[in-house]
1. If we compute distance in nm of label points 7 Å out along Cα→Cβ at positions 25 and 81 for structures P, Q, which one ends up with the highest value?
2. Could you figure out which one of P, Q the value -6000 for helix-only ellipticity at 222 nm (-39500 (n - 2.57) for each DSSP H run of 4 or more, over all residues; to 500) was computed from?
3. Upon calculation of distance in nm of label points 7 Å out along Cα→Cβ at positions 73 and 129 from the atomic coordinates, which of the structures P, Q produces 3.9?
4. A value of 15.0 was computed for mean count of other Cβ atoms within 10 Å over residues 49-56; which of P, Q is the source structure?
5. From P, Q, which structure was Rg and Dmax of the Cα atoms in Å = 14.7, 42 calculated on?
6. Tell me which of P, Q gives 31 when you compute relative contact order in percent (Cα under 8 Å, 6 or more apart).
7. When FRET efficiency 1/(1 + (r/R0)^6) of positions 17 and 97 (r between Cβ atoms, R0 = 35 Å, to 0.05) is calculated, the result is 1.00; to which of the structures P, Q does this value belong?
Structure P
Amino acid sequence: MHFQYLIIHCTATPAGRWVSPEDVKRWHTAPNPYGNGWKQVGYSDLILLDGSRHQFIKHNNDQIIDSFEITNGVTGINSISRHLCYVGGLDKTLKPEDTRTLQQIETMLAIIHEVLTYAPHVKIAGHNQFANKACPSFFVPTWLKQAGIPEHNIEWRGSVPANNHVTQ
């Protein structure tokens, strides 16, 4: 299928809490009641607290989402989307908050720019624009606009959540 969306997610874990790729994989693929019981992890890539990137799914950097690249990020659009997740998304009281570190923001922007080199028409959005969830705990379009991402790459569906403060 044609690559149409890059969706940004968070792990919905407290600020500063270390989460490993193995943790996320277990949450997604372990059988119920220990995980979701999915065949494959829900994200293509994970950005750790230190800004390092873990690729769950080795994608071939083109404008097609091959069957082996499909992950379970957003019901109904997985076959046309890649899913990028950062560790964090909750404050110390477990309320949604943009907890991205400077290193995570830098890596997220680098991945976005990388994607735009081979998929220049992709739309970028947050999970909360497709589902009634706080994830990724900020309104992605506002941040993208502030970051200088071209307007034609910003998906504006949905409304600005009440907690729309963006870390710079």
Structure Q
Amino acid sequence: MSVANNLSQADIFDELTTTQLELIASICTEKYYQAGDTIFEENTSGSEIYIIESGEVNIQVDPAMLGSDSSGPHTIATLRRGQSFGEVALVDQGLRSASARCAKPDTHLIIIPREKLMMLCDMYPQLGYKLMRNLAADLAMKIRHTDMQVREQLTWTQRDK
């Protein structure tokens, strides 16, 4: 299967034409990770977005980063084929808000560098518009999911008191 065809399976590339997908595929690299491999660490700089072609990736936060006596990182999401992560790096170029660790052997990731993708968006505004619209929808869904997790945690914390 071609990289462009694999990209077409990802929600953030919804409604992109075959030509637009091929343009994005031309700037991608691919990499395999093994279970337990760190893809990136929380609070590090990032300049790429990842699309899962196969396998699973755990998104983790470490409460110890905030001074908590926690016993290590907590998995807040497990992502699978067609899902993306690291996309906040496309938006604000800030530090990574979580770590990403490979959860299954032979996890195949497609890696898209921010700088080259932004150049494509500038050169092809329609591609850029569609991509940013899809990216906003994806991030909104993830924020809503996180909001639900926070509300659930607060509800259980209140009941335990």
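1. Details: P: 2.3; Q: 1.7.
Sorting by distance in nm of label points 7 Å out along Cα→Cβ at positions 25 and 81 in descending order puts P first.
2. On the way: P: -6000; Q: -12500.
Computed on structure P.
3. Values: P: 1.1; Q: 3.9.
Working through the options, I get structure Q.
4. Details: P: 15.0; Q: 20.8.
This value belongs to structure P.
5. Corresponding structure: P.
6. Numbers: P: 27; Q: 31.
It must be structure Q, since only it matches.
7. On the way: P: 1.00; Q: 0.65.
The structure behind it is P.
Here, each number is a calculation from the coordinates, and none is a lab measurement. Just so we're clear, the structure is a prediction, and the values are computed from it rather than from any experiment. Cβ atoms are built from the backbone, for glycine too; each structure is taken alone.
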